[in-house]
1. Match the computed value 10 of relative contact order in percent (Cα under 8 Å, 6 or more apart) to one of the structures P, Q, and report its label.
2. With helix-only ellipticity at 222 nm (-39500 (n - 2.57) for each DSSP H run of 4 or more, over all residues; to 500) derived from the coordinates and found to be -12500, which of P, Q does the value describe?
3. When mean count of other Cβ atoms within 10 Å over residues 256-263 is computed for each of P, Q, which one produces 26.8?
4. Assuming 23.4, 80 is Rg and Dmax of the Cα atoms in Å as calculated from a single structure, say which of P, Q it is.
5. Can you spot which of P, Q the value 3.5 was calculated from, given it is distance in nm of label points 7 Å out along Cα→Cβ at positions 160 and 336?
6. Taking FRET efficiency 1/(1 + (r/R0)^6) of positions 280 and 392 (r between Cβ atoms, R0 = 41 Å, to 0.05) as the quantity of interest, name the structure among P, Q where it is greatest.
7. Of the structures labelled P, Q, one was used to calculate mean count of other Cβ atoms within 10 Å over residues 96-103, giving 20.6. Name it.
Structure P
């Protein structure tokens, strides 16, 4: 900006640094502030030095070698469409554990636990309230949503209970059925009172009946006990009549026992009669112990083994399980690392889980039917949803999902049969009149279709698509005036519809 500037004009009471700062401030005030300190907001007088700023400059050469913590940025980018603005500045770190476990009937379930890194509570009427909300989404390789859910985990605590949970941490656990396939499972945790959020993502591999021989992931737990809950209830991390106690951190006390669980998959009759499973425990690369068992002796629900850690020194270890055929050839393997602490015991989190009553298998059949429908496997979805509907014929949500499968299969008469029992119910959802209207219109029954569309608009308000379908039905019935009214309302709600504009202009000219 003009080259060298003589600073001799400055007062003789100024140091050279102060005089230079005064001249630079006249040229560019923002730049002048940066010469005092690179720390935003730090107050430094001209002529003085900022130790924090000097330290920052001294370590700048090492910056490329430092690992950047990207959790917050990753979470914001991934979940920005699912969280409100007031949550974005309040990210909390969290750990999660996700396992796919097959039950005795051969159905697969996703069992998960998430442990928030911070527990924030609000005092209300002498109690400390925590309002956790879980939003889960399972998507396929194309990003299409296969299954999603929202679940609440409210807590009302005394001060002592809150301090105990903060000292021990909290584990939120749940499970849900899943159909075979490869998926991405995203879990968003929100504290709706403190406006904090956490997010985790995992890949799910769910083997099917025709999958090749393999081993599911190795689940490590700090205990196993006979389940106290009713066997008719679905409980997270329960295998048969045994509850596996586990958490996200794989650290165990030197006086504790290690429990590990795994499930062979895709086992044929020949392999079951001749194959074996080999379990080995390693410290670094040294094998400390191993045992082999015939596959024929393994329960179909999987293997639960317990190993005392009292004789093992603190350090880092690894468990490895291998599936071998009759000739000793390794077909699959699974492994997991863990740590033995100097402490004899480790504080464990307080568990808060969703226990779901299983009155028959209707809910599970319905959930997997919806997943198949979302995947586009219509015939399999129809069979599942029909089975669920037969178990609970008064459930309107079962009937709606079943009707959606029938509509996509072009069975319009079936749609009417499934939904007509709910057509007059005051509390029936919007999908009932909409699907009945679609089915009648596809069958060219335009008068009842128009009636169902009108019922939808009266009960649930304006909908552009429904208004357009209503206009089409009126036109097919020869009622141009009502068709014009419906399309005009549609255009008012959504002006960017060139085809509807053309239809309106065409009708006005006639």
Structure Q
């Protein structure tokens, strides 16, 4: 039987809010699958949030000048510890957020890789000598340009990837010389605060990483604090754009929602495309920003795609996330499941054809496939964040591109084709942060530039590219004669 876990806040190198500390409130965390108590987390109030910002600011003065070897060693040690704790971290993900076991193991593996990627990049850190010989005024001068850290980073993490998405904020900040205030989601505080403890165990200096769970109103006060120089947010568009309006003068990175499309062309391997669309749409109950939501199949292969997708949907294993065979686990809450079912019923009432699924037990919504969802429905226009696929046909590839580009979102799009001309057109014309050729849009590697456009946000993650968000160029001109 799994034991309960208790997580404290980490502020200035101290853990605050232990089980017997009645001065700090606690929140109880329950499994979204069966409602059992997973554990408890300390809750930071205004005093703790203020102390976290104070500590990050004080630590920044030393960390910004820390040797690259020190940063690299910390990142390597953290990666090693994450691998050593793979089983317990994966188990916590299964219990706390209902992430299916295979997905949970994958997140922990990627967590370690993300830290290693940053450690590798530390080896290439340094300034650049800029040429001046193109201008006669440059005679007798030399220029060195270097990227310098902006300052303390407020990193606001969502529930769906509470380890690796936290790492995609913490890791580039540490590698760049920034300090961090890590704000965990109220739906996954245990996982994110557990990562903070691992960083502490790896030897993170006091105040360099501070971690807490707190109410959104307190996080908002940290965001507007002028000493916080960068806000990195992953979550809902409504909250993300509100934060940006609050701090228009600050460096802000927003990684928001999406309703990713998968386009199946006539030359595609239909079996592979269908299998990947089902995996990308139903895996982890669709609670991924780049989960497949819409499948577009060309007229000549539509019938095949439809039949095979029905079979893939009805055979998709769902339910208990602790089973290694489960693909689709529970949604994070009853409210989330309510929303998904409401959108399904709205689409059916509007004339959509229910091909498979559409049922619910507790917070588990069965993988659901709908055909010809009316454009007026929310399922056609907004992010469902649930295990639902819509299926529609298209004629020409130009029509498919127009359909994709009509979306208000744009993180990634998948195009199943081996035609290089189609691939080139997709890359040039589809409005998204990334285009995946020959596979689903749910494919992400931790070193590539990742992020969206339009309502999906702006700024990029992927370690090296996130480092750009946390730094700015500074030039030194030296007169040598």
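What follows is calculated from the coordinates using simple rules that are stated; it is not laboratory data. Note that the structure is a prediction, hence the values are computed from the model and not measured. Cβ atoms are built from the backbone, for glycine too; each structure is taken alone.
1. P
2. Details: P: -10000; Q: -12500.
The correct label is Q.
3. Details: P: 21.5; Q: 26.8.
The read-out comes from structure Q.
4. Q
5. P
6. Working: P: 0.30; Q: 1.00.
Top value of FRET efficiency 1/(1 + (r/R0)^6) of positions 280 and 392 (r between Cβ atoms, R0 = 41 Å, to 0.05), among P, Q, belongs to structure Q.
7. Among P, Q, the structure yielding 20.6 for mean count of other Cβ atoms within 10 Å over residues 96-103 is P.
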